[in-house]
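Listed after this line are the structures, all set down as structure tokens.
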Structure P
Amino acid sequence: MTSTLLPRTHPGCAWLTETLLDPSPAYAGWQRERLAPVPSTGIWRVVEAPLYPSIDALCVLRMSGNAGPVLGSSDARRAWWLVAAGTATLLADVPGAVVHPGGWVLDCPAPGIGAGGRTWLHPPYGTGLLTPARLLREALLDAREMEVMER
């Protein structure tokens with residue numbers, strides 16, 4: 001295992017599972033370094049976006065201290081951002097972005113441990129910090145514009 005904390009003691013794991021009726025299956029999967037299904041209920045929703053513009057956006061958001069959890073897959077070339085439930089629709093018109101509804105299941109590895117071709121580009125730390133949807137929208141649109149200009 002690459003993480004120094006076991007999933008049951010990692011604050012990010014506790015935060016991801018706090019809305020699950022029974023978090024045991026998630027912890028069991030993470031203990032075996034597998035993906036665990038975590039539905040987007042409660043305070044956060046998932047916004048799926050292309051990976052490479054997401055990496056550019058993450059660099060900008062990290063510098064400003066506004067980066068919340070974001071999961072990435074180089075195989076699927078996608079990233080999954082966790083944003084506040086009431087703000088996710090701000091990203092509905094961003095090219096390539098998909099705003100998933102409440103209850104949509106995010107298959108994710110434990111923070112600090114890659115699994116199933118996915119890894120946390122910016123893990124949940126257990127603080128509850130989510131990426132502000134308005135800032136993510138701006139950063140993704142700027143990254144897309146840069147990508148178009150580079151072609």
Structure Q
Amino acid sequence: MSAFRVDKHHIDALVCAGMSNDYAHAYSNSGVLTFDYRGITHKLDSMGGQEIGAELVDLNNRSVNTLYREDIAPEPYEVKGLNVEVLTPVVILSLIAGFRYQAFEFAGWDDTLGAQYLRILEKAAIHALSGYDDAPWTLDENGYRELLEDAGMGEPRRTP
């Protein structure tokens with residue numbers, strides 16, 4: 001295993017996506033991404049964004065310190081707005097996966113505020129994928145044929 005401290009832009013992207021109306025609306029039909037953690041409701045407004053960003057920096061730092069037996073204090077964090085138009089759902093999903101890999105090297109990672117936030121942001125990004133809400137949740141033979149027809153493919157090709 002290896003880990004490194006991610007760049008501040010990485011953290012800012014994860015925070016700004018959560019503060020974006022697009023992701024909040026895709027997940028909860030509201031203008032602010034909101035989630036519960038240990039009985040407390042967190043909102044990704046400017047204050048909540050600052051809190052989440054600082055938490056992500058701390059978790060990443062803790063992971064690197066644990067893995068390499070270091071004791072380096074995290075840099076102070078202040079959220080900087082990014083242009084969220086370039087933060088597509090696919091980009092956000094990849095950034096979440098990359099961050100998790102850099103931040104899970106200590107016991108208890110999965111039960112942190114940051115891990116919970118990333119689970120919610122991941123769901124929001126999935127819901128924001130083009131066509132996701134129109135896609136079927138189950139598939140039978142008739143539904144499969146409809147997908148083929150919609151794609152202009154006609155009869156199904158069989159795979160072994």
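Structure data summary
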{"quantity": "Ranking P, Q by mean count of other Cβ atoms within 10 Å over residues 12-19, the structure that comes out highest", "calculated": "Q"}
{"quantity": "Structure (P, Q) behind the derived value 55 of percent of Cα pairs over 17 Å apart, for residues 68-131 alone", "calculated": "Q"}
{"quantity": "Identity of the structure behind 33 (criterion: relative contact order in percent (Cα under 8 Å, 6 or more apart), calculated), options P, Q", "calculated": "P"}
{"quantity": "Which of P, Q yields 46, 30, 26 [Cα extents along the principal axes in Å, calculated]", "calculated": "P"}
{"quantity": "Identity of the structure behind 19.0 (criterion: mean count of other Cβ atoms within 10 Å over residues 20-27, calculated), options P, Q", "calculated": "Q"}
{"quantity": "Given 2.2 for distance in nm of label points 7 Å out along Cα→Cβ at positions 60 and 116, calculated: source structure among P, Q", "calculated": "Q"}
{"quantity": "For -9500 (helix-only ellipticity at 222 nm (-39500 (n - 2.57) for each DSSP H run of 4 or more, over all residues; to 500), calculated) the corresponding structure among P, Q", "calculated": "P"}
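Each reported figure results from applying straightforward, stated rules to the coordinates on display, with no laboratory input. Quick caveat, the model's predicted, so the values are computed rather than measured. Cβ atoms are built from the backbone, for glycine too; each structure is taken alone.
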